[in-house]
Structures are given as structure tokens and as C-alpha cells.
Structure I
Amino acid sequence: MNRGHRPLGIVLLVIFFGAGAIICLGAMLALAFPGGFLDPIWRLRPEAQIEFQKLGNWSIALMAVVGACCALAALGLARQTEWGCRLAIGILTVNLIGDLLNAWLRHDLRILIGLPVGGLMIWYLLRVNQFSQRTIRKR
């Protein structure tokens, strides 16, 4: 990616992935200390708490991996690195595949609302990355 001016879209994606990392940290703490001050977060999606509890301690590890990936994507995008862009595209792609599988296996079509948003984010990152590569090659 071009290390010049940071486009608004990249700034928004840095905030998005940074928020994802913070949310994962909150979920990890809520899972590690059930009944604690973070327990009210499960009111947003009570079935998530049940699903995470089925995984046991693996749920904390899973949230740690997802949170670390989000934090790295935010850092890489903020620094406008190609690896940051690729990591962000990878995370969004895995999320889209997960949403498709959840909609198909659980027959919950509400999940599909995120597909166009995630698809637009991927399209934007691909477009920004291609533009940056063309700009760099011209120099």
C-alpha cells in the first residue's frame, strides 16, 4: 500500500478492526470471569454465551486468536502495509464464509445482512491495494 496520505476508508477500517480487537478482549474477559462486571455484554446475543460455554476454555483461545488478528490488521492498515491489507482481506473473507455457512446450516437468513457490507470492505481493500501497487510501479 502507498504510505502517503491515509484515505478515510482505511482510517474507518483501522477503527473497525481495532474495535474488533477490543470486543474480543471484552468477550475473553467475560468468558474467563463469568458473573463479573462484563457479564451484561451477553444480553446483546445470549446464544453466543451458550455457544462459547460449549467450547470451554477453547473459546477464550479462539477469541485471543481473532482479537490478535484484528489488532494486527488494524496496525498493518494504519501503517499502510501490504500485509495489513492482505490480513484484513483474509479476516473479512473468513467471516463471510462463516456467515454463509451459518445461514445455510442454521437456516438463519438474518446473518446474510452482513454479506454485502463485508463484500464491499473486501472490494475496497482490493481496489486500494491495486491502486497502491500501480502507483509504486510507476516510481
Structure II
Amino acid sequence: MTEPPSGAAPPATAELANGETLDLRELAEEVCRRYSAEFPDEHERYGDAGQAWCVHDNQYLIHWAVVEAKGFGGFERQLAWLADVLEAREFPLDRLARDLEIAASVMDSDCRRHPTLSEILADGARLIRSR
């Protein structure tokens, strides 16, 4: 069974260029709620720790998208690193791509004034699918 996340906690908030603060945990939980509804088999494979990892990883993914949107770059590099880690753990990368699509959708529905974040996450999904 999968162990829950340990070590450094993911960022809880991220400040956008306009000064608005996003609650990354709240956004990540919504991504994971939608993801779990689409892939209920994951609970059987990963147990309760799978949900904790989903929230953990999505907090980072959204944070990296914010950093990218602010002009600091690095999203593709961070995403490639995460994909390598997940692939080594035999996590299906098509599901990572779908997770990014769901995250983009959440950003569309919850942060309509920030379409750049949705675009960055959707581009990440395309990048993963092209691997």
C-alpha cells in the first residue's frame, strides 16, 4: 500500500501577480474530488494515501502554474520531474495528463479572471501526453 506524503508540506497559498491569494489546498481538493469521481479504481490501488498524494501534488502543480504565470518559468521542468517520479512508481502518465486537464477546468470555473493558469495547466497536459 502507498505511504502518505512525508517531508516538506506543499505550499498552502500562492499570490498572483495582481496580489490576489489563492488557497491551493482548497483548489487541489476540488481537483482531487473530480479526479476521484472519474477514477474510482485508484482508491483500491493506493488507499487513503492516494487522496493525500493527489492533494499534495496538485497543490504543487497549481503553485508551479502561478510561478510560471508570474513570469518566473520552470513549470515544464517541474512537471517533467514529477512525471519522471510518477512513472518510476508505475503511475499511469495518461492519468497525470487527465489530472492536469481537470486542474485547468477547476481554474476556469473558480478563477475566471485568471485564464493564464488554466492555459498553463492544459499545456502541461498536452506535454505529458506527448511523452
Structure III
Amino acid sequence: MIRVTDTISIDESELAESFVRASGPGGQNVNKLSTAVQLRFDVRHSPSLPNDVAVRLMRIAGSRLTKDGVLVITAQQHRTQERNRAAARERLFEMIREAAVRPVPRRPTKPTRAAKQRRLESKKHRSAVKEFRRGRSGLD
């Protein structure tokens, strides 16, 4: 079990990794070794994630989520498979940590009396400026 937060742990078997050839740095190895990592995690069917966290994670994932609810993370910035693997896992865990934070609901507020007064005063002032400009053009 991989501990992500205090309450969420993911089983190693839920993560599927495949290795592909990466573009970018690597010298001669770029043509021979598969160093890029594609990490797949089935968000929709994961027993480790609470339902509300899974819904938020799917919203955060955006285009990285397939139609089947599988999150695909690709890491290829490092030259070695191990470092790319660690980077992909850390990005997944960071997304899960972000989804685990429950958003604070917005409480609607009303403008204060002073704010309403300031708004009306500025509207009157603007109206007066425009009225002044209108009257000046006819005095030629």
C-alpha cells in the first residue's frame, strides 16, 4: 500500500506502468531505450478513493482522463526510467492530495450600506459628467 494522505492509501496493483521511447535528452540512448513512463490509474473503479475525492480528481485530471475514467500520466523529462517512474507517481499523488482537499463552500454576501452609497454617488457623478458634455456641444 502506498500512503498518499493520512486517510488515503493506494494499492500497488491499481497502478499500471508502461514504458515507451521518449523524445528529448538522452544522447544515443534515445534511440535504444524506453525511458518514458505512462502511468495509468483507474479513478472511476478505484476502491481506495472515496467517491467525492474521485469526482474531484476526475475534474482536476481534465484531458488526461480517458472516457473509461482512467487517468494517464506521462513522464519523460528525465534520462532514466526510474526517475521518470518516480516523477509520474509523484504527479499522481499530488493530484490526489489536491482532490482530497474539500473545497470551502462560498457564502453569499450582501454589499454594505456604505458600498451601495458609494456606488450610487459614483453613478451620479458619472451621469453629471456626461450631462455636462452633452450641454457644451450645443453652445457654438
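Every read-out reported here was derived from the displayed coordinates using simple, explicitly stated rules and does not represent laboratory data. The structure displayed is predicted, hence computed values, not measured ones. Cβ atoms are built from the backbone, for glycine too; each structure is taken alone.
Here distance in nm of label points 7 Å out along Cα→Cβ at positions 45 and 69 is compared for structures I, II, III. The highest value is that of II. Computing relative contact order in percent (Cα under 8 Å, 6 or more apart) gives 24 for which of I, II, III? Corresponding structure: II. Quick check: 2, 10, 16, 19, 18, 15, 10, 6, 3, 1, 1, 0 is what I get for P(r) over Cα pairs in 5 Å bins from 0, in percent, calculated from one of I, II, III. Which structure matches? Label of the source structure: I.
Here helix-only ellipticity at 222 nm (-39500 (n - 2.57) for each DSSP H run of 4 or more, over all residues; to 500) was calculated and came to -26500; which of the structures I, II, III was it taken from? Mind dumping the intermediate values first?
On the way: I: -26500; II: -22500; III: -13500.
Attributed to the structure labelled I.
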